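Below, each structure is written out as C-alpha cells.
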Structure I
Amino acid sequence: MSQSSRIPALNRGLQDAAAWLRELARMPPFQSEEQAYAAFRAVIHSLRDRLEMHEAVHFAGQMPTLVRGIYYEGWVPSRAPNDERTLPEFLASVREILGPGQPADAMPLKPATRVVLEFCERKFDTGQIRHVREQLPRHVQELWPSYAAAVGT
C-alpha cells in the first residue's frame, strides 16, 4: 500500500486536482495536460496578483486543496494588487509566469488565457467570478466569457 493511500484527504485532493487538469486539457487550444497546467497556473497567478488580498483569498476558497496550493505558490500579498491596467500588461504577466520553453509557450496566449477563464467560470460560483472580474481593468474583463452577458451585448 502506498503512503498516500493511507491519507484519504490527500488522495481526494490529488484526485480533484487531476480531474480539473484533465477537464481543462480537453479544451482547445490545449494539446496536453502539461500545456493546460502551465497556462492555468500562469493565469491564476496573474489574476491573484491583480486582486485585492481579501478577494484573492475568497477566490482561492473555492479551489480544491492542491489547486489552492498551486494558486498560493509564490504569492506576496504585500505586492497585491499590482498596477497592470491594460490587456497587454496582463498578458505579459501571464507570459512571464509561463517562462520560456514551457509546454504552453507555443500556444496562442490570448485564446489560452480566455479558455482558462472560461474554465474558471464553470468551476466557481457566479457571484465570486463577478467579484473577481470587477476588480480587473475593463480590457482584461473582456477576456471572461461572462463579460458580454454582464454588459448586455
Structure II
Amino acid sequence: MELSDNLKKSNIILKPKSTSRWELIAEMIDLAVRNKEVDSCDCEDLTKSLVDREKSMSTGIGNGVAIPHCTTVKVQDIVYIMAIVPQGMDFDSIDNQPVKIVILLLVPKSKLTQHIKTLAQIAKLMSNESLRNKLLTLKTPESVIKTIKEFESIT
C-alpha cells in the first residue's frame, strides 16, 4: 500500500496558514471535512484525539518530518493528509529540529496492523533526504504525488 496511491491531491496543503502544530492539525482536519473524508460533526473529536496523542508523545520523527496519527471509528479507510511547511514549524521533534513535512493519518480502529505498516512505510520513505528536499521545492499537489511515486519505485 503505497503513500502515492492513497494520498489525494486535494488532501495536500502546500502553504498552510497555521503557525503552530496545534493549528496545523486543526487545519488538516478542516481540509478532510471540506473534502468529505470525515463528517463535520466528528471534526472536534478527531482534532482532540490527534492533539491528545501529540501531547502524550510528539509524532515529530526527526529529519523535519512529523506523522500525527490516531485510530478512530469515524473513518472506514485510512485518511491521508499532507502539509508542506517550507519555513518549518516546532513539533517538539525527537531531534529538536523544525518540521517541514507533515503527514496526518486517520486510521480505522479495525485496521491496527495496517496502521503500523503504514507508519513504518512512511517513516522509511521520508528517511530519504533527497525526497524531503525535493518535496520542499514543489509547487503543485500533482508534482508532490508524482515525486513520491518516483521515490517509492526506487526504495
Structure III
Amino acid sequence: MKRLIVRITKRTDGGAVLKCVRADGSETWQKQEGQHGAFFPLHDLTHFAVESELDIRDAFYGLIADGWSIDETTGKSARGALPPEALFVENVVGTLDTERASGSRWTAEEFNENTARFALNGGRAVPRRLTDDDLARIRKRRAELFEQWRALPPGHTLELVYPE
C-alpha cells in the first residue's frame, strides 16, 4: 500500500493549498482562492475521512498515491474515467458536503438509495452499502479533522498521512 503525505495550508489571504507528496518524493498540488479556498479544504478533509474510515484505496488519495495528479482525478484527463470506487467516494463526499451546507443529516438508507441511483444512472453496479456505524465513524473522523482545520492559524499547514 502506497503512502501519501497530505498537506493543506491555510493561506493568510483566505485561500488554501492542497499538496500531496508521494512515497517516492514526487508531488502534486492545487491552489484554491476565494470561495474555493473556503470550500475545498473541508471537501478534501471529507475525502480523507471517507477513504480512511471505509478503507478505500482506489479513490482520490489512493489515485494520487499511485501517481495521478490532482487534475487527473476529474475523470476527464488522458488517464480516462475514474474507477467505480472513486465515483462511489465522490458521491458519498458530495452528499456529506450537501449535508454540511444544508444542516440536514441523511440516514444510511438514504445514502444507499442515493449511491445506488448514482451508480445505476452511470451504468455501474450498485456499490457497497453503508451502515449507520460507517456513517458514524466517517462523521466523527470528519469532525475531528474540521476541528483541527478551524484551529489552524493562517499561514500554517495541516499534515496528514494516508493511509492512516
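Tell me which structure, out of I, II, III, gives -13500 once helix-only ellipticity at 222 nm (-39500 (n - 2.57) for each DSSP H run of 4 or more, over all residues; to 500) is calculated. The structure behind it is II. When semi-axes √(5λ) of the Cα gyration tensor in Å, for residues 21-60 alone is computed across structures I, II, III, the figure 21, 17, 6 traces back to III.
Every read-out reported here was derived from the displayed coordinates using simple, explicitly stated rules and does not represent laboratory data. As the structure is a computational prediction, the values presented were derived from the model and not from experiment.
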